[in-house]
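Undergrad: Please go over the structures that come below.
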Structure P
């Protein structure tokens with residue numbers, strides 16, 4: 001399991017782990033189980049930075065936290081969101097055209113607009129949270145729930161690129177263990193933090209799933225990435241709305 005955890009760290013972050021691991025489809029599938037834990041690790045680093053930043057520079061602090069957030073992942077999920085934005089608008093509901101646009105490395109104007117709006121929302125929510133007494137908890141919970149969304153989507157929605165990395169992950173994902181992790185994680189978040197936030201996140205995951213099925217009849221790695229970014233900003237915004 002340590003090898004699977006290391007694979008998850010190497011895939012989801014840019015941490016310099018120079019550890020050689022014997023790659024296998026089974027380990028790749030098991031690595032997905034650690035995605036929420038990786039989210040918690042990312043959130044811990046963000047919360048640690050927020051804790052040590054001086055309290056008088058709220059705007060700058062929010063920008064520094066947001067910058068670290070993007071650096072840790074190398075913009076992996078932002079890239080997925082950009083690809084989905086271009087494909088779901090430019091694809092005009094055609095599956096083949098949408099998938100082709102997703103593979104195009106160029107970013108269109110829709111992708112740029114969506115990325116700017118999402119980062120602006122994150123930055124604004126971070127400013128509000130930093131100036132309140134609830135700054136650290138949402139920084140922990142947002143990356144955690146965002147990566148939990150990948151497990152939920154993998155269990156509930158087919159992966160449509162047969163030769164894609166996500167297809168191997170989904171096929172070899174331990175289903176019962178993933179279900180148990182999801183149930184425990186959602187119940188704990190609802191019990192200790194907010195039932196409203198958990199329900200709103202489940203609604204948004206359902207909306208992402210609906211759009212993916214409508215546009216391309218399933219999931220791709222880009223959709224998983226888009227889900228991470230959307231859920232992260234949704235947690236922050238909802239936290240501001242609930243707790244101020």
Structure Q
């Protein structure tokens with residue numbers, strides 16, 4: 001399948017879809033469009049919810065890169081959204097299992113929008129630990145929101161971070177957990193590995209360095225090392241292992 005066909009295939013999800021989930025055997029993952037997260041004025045903050053267990057232990061909120069606007073909605077009674085090829089959106093199938101659920105939504109650094117999401121998730125899953133995961137331009141938001149979220153969620157994960165955001169990022173300022181994930185061979189001029197490495201060395205922020213896979217096309221797009229092409233499963237497994245260590 002070509003990269004173009006892959007992107008097209010990923011752009012539209014099914015309301016209920018089955019995927020192989022090694023951690024939970026024969027269980028199936030559900031996909032739903034959720035519109036119950038509301039701003040004070042009544043506007044919805046829609047998100048796509050994927051889960052293998054109705055009561056997950058961990059919720060990962062996913063902020064895609066680019067302009068971040070995946071715009072989840074229904075088309076002919078099916079869940080639809082943009083950015084299906086984005087690393088976090090296409091790779092979320094490797095997150096969902098009997099302990100983990102994912103929430104995919106528009107990237108934002110609006111505190112009221114994020115609070116609306118958190119309130120909705122707390123009502124649904126009062127016992128779950130919540131982590132925010134951003135990638136590429138999505139890490140502008142994860143860094144901006146770090147202080148706001150410090151006492152609200154279990155942690156924040158910054159993947160393929162914007163160099164300008166992560167270079168001076170000091171995780172010691174926040175009481176929750178912070179993680180940087182970066183591919184050693186990320187060649188995007190805006191997301192250099194050495195900026196992530198510097199944050200780790202200068203401030204002690206935990207860093208997971210990924211290697212391997214392969215790269216296609218623009219080095220700043222999702223099918224290059226920048227998007228962990230070919231090692232999506234391994235990258236998500238490393239993130240999940242780090243999250244579990246914090247229990």
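Undergrad: Starting from the value 3.8: which structure in P, Q was distance in nm of label points 7 Å out along Cα→Cβ at positions 94 and 142 calculated from? Walk me through the intermediate numbers first.
TA: Working: P: 3.8; Q: 1.5.
Clearly, the read-out refers to P.
Undergrad: Work out relative contact order in percent (Cα under 8 Å, 6 or more apart) for each of structures P, Q, then name the structure with the largest result. It would help to have the intermediate numbers written out before the result.
TA: Working: P: 30; Q: 16.
Top value of relative contact order in percent (Cα under 8 Å, 6 or more apart), among P, Q, belongs to structure P.
Undergrad: Taking mean count of other Cβ atoms within 10 Å over residues 70-77 as the criterion, which structure among P, Q has the greatest value?
TA: Values: P: 16.9; Q: 13.4.
The maximum falls on structure P.
Undergrad: Another question about this same structure. Thinking of P, Q, which structure, once FRET efficiency 1/(1 + (r/R0)^6) of positions 62 and 86 (r between Cβ atoms, R0 = 30 Å, to 0.05) is computed, gives back 0.65? Can you show the working numbers first?
TA: Working: P: 0.65; Q: 1.00.
This figure was derived from P.
Undergrad: Compare distance in nm of label points 7 Å out along Cα→Cβ at positions 38 and 214 across structures P, Q and report the one with the greatest value.
TA: Details: P: 3.0; Q: 5.0.
Checked P, Q; max of distance in nm of label points 7 Å out along Cα→Cβ at positions 38 and 214 sits with Q.
Undergrad: Given a value of -7500 for helix-only ellipticity at 222 nm (-39500 (n - 2.57) for each DSSP H run of 4 or more, over all residues; to 500), calculated from one of P, Q, which structure does it belong to? Let's see the in-between values first.
TA: On the way: P: -26000; Q: -7500.
Clearly, the read-out refers to Q.
Any read-out appearing in this document is the output of simple, stated calculations on the displayed coordinates, not a laboratory observation. This is a predicted model, so every value here is computed, not measured. Cβ atoms are built from the backbone, for glycine too; each structure is taken alone.
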